[in-house]
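Asker: What follows is a set of structures to go through.
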Structure I
Amino acid sequence: MADDADLLALDQAVVDSILGGAPLPGSGTVVHLPDLDFLRRDDAILVSSRGLPGSLSGAALGTELTTIDVEGPGGETEDLAYLEVSNASERDDVVRVTVRGRLRRAGSDAELGLSAVQVTFRRRDGRWVADPDTVTSAS
């Protein structure tokens, strides 16, 4: 079963691929999030803390990742664009990581979905490996 450290490492691998073009572990596949430029704010990207098992880093990629809490009433005075990272363990040896762009309209609780990327990892010989046949992207 994947523990929190495994889940955070897999989340980080997908974010590294999206932000810096790093190949996913064991596959050489690079994933792209079509709305990434829309999500950037002055070389920083906001990341929802919802569902994250820890903090993600963008320092090695030259991008600041700022974790925010998007729960509760929206009191923003401007639209809030951010990444939401989630993972689900289907079986002991399979984890699916999803990264979605989200937009919360100013002064509203309503969230709009932007593009998304989903990657399935399988544990092989003690290592997590991305399955290139299961990498999907939607806009």
Structure II
Amino acid sequence: MEKNIPYKTYLNEDEMPKQWYNVRADMKNKPAPLLNPATHKPMTAEELSAVFCKELVAQELDNENAYIDIPQEILDFYKMYRPSPLVRAYCLEKILDTPAKIYYKFEGNNTSGSHKLNSAIAQAYYAKKQGLKGV
């Protein structure tokens, strides 16, 4: 007999991921490099530094490390609106007549969506840490 799984599953703050996953490290076929629009050649870290702060350039060009530690300051900020609950899609499972257990991440309490905040917080953190102005 299957255990009844609740509709919403909440992680505790201490269960939140402590690392970002860098999919590039696990890709057999790496994505094409970013091209310099003027030269049409792959952009160097120096060229990318004109647009991104140094830490984000390093992460963008990293093909080796599958996991990148999330700084504690960013984790502390994430706790203000995360974690979002996982919701079990019982009705969809029934309609599909599938033995699969389907979940989705509920972002209804975060009207902008988490991807924007997750990215913006990290970008602002690294830019400020680098000493860039206007952050």
Structure III
Amino acid sequence: MLKTYLRQYTQEPIAIVIGASHLDRVFDETRYKDLSGGLLEGLGKLLDANTKLYVYPHKTEMVCVTAKSFFPAPHMRHIYTHFKENSQICDIVGCEEAEVYTHSKQVHDLMVAKDPQWEKLVPAAVRDLIRTKKLFGFQ
């Protein structure tokens, strides 16, 4: 588990950042089937008083999902609300401050297709690093 790995190196507070589009995975019970306590055990191990999950908005042309606007399955709402109200799941910024989201797979697919549009979807420093280091098969 990520938190267990990080705890080997620090006892300071841990901030884990995820995109809002991944919140449904965090609250997907099937991902915790190997734990005897299921999702509740998994989230309890992940989110304690010294660990927070920070959520970056997933913004498209049509919708913006944040921790505040995310709605888990009805039987998960109380668990989700618990973590939100205890500031263990927090929004990083609101949608008005976020750019329209481009998924990394979209960028990768453009790179594989040798479509130069990928360069407009990443920061200049990232573009230059990819070119210089010839990452992702870039020639």
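Values quoted throughout were computed directly from the atomic coordinates according to the rules given, and no laboratory measurement underlies them. Values in this document were obtained by computation on a predicted structure and should not be read as measured data.
Asker: Any idea which of I, II, III comes out highest on relative contact order in percent (Cα under 8 Å, 6 or more apart)?
Answerer: Values: I: 24; II: 29; III: 20.
By relative contact order in percent (Cα under 8 Å, 6 or more apart), the leading structure of I, II, III is II.
Asker: Work out the source of 2, 8, 13, 15, 16, 15, 12, 8, 5, 4, 2, 0, 0 here, i.e. which of I, II, III gives that when P(r) over Cα pairs in 5 Å bins from 0, in percent is computed.
Answerer: Derived from the structure labelled II.
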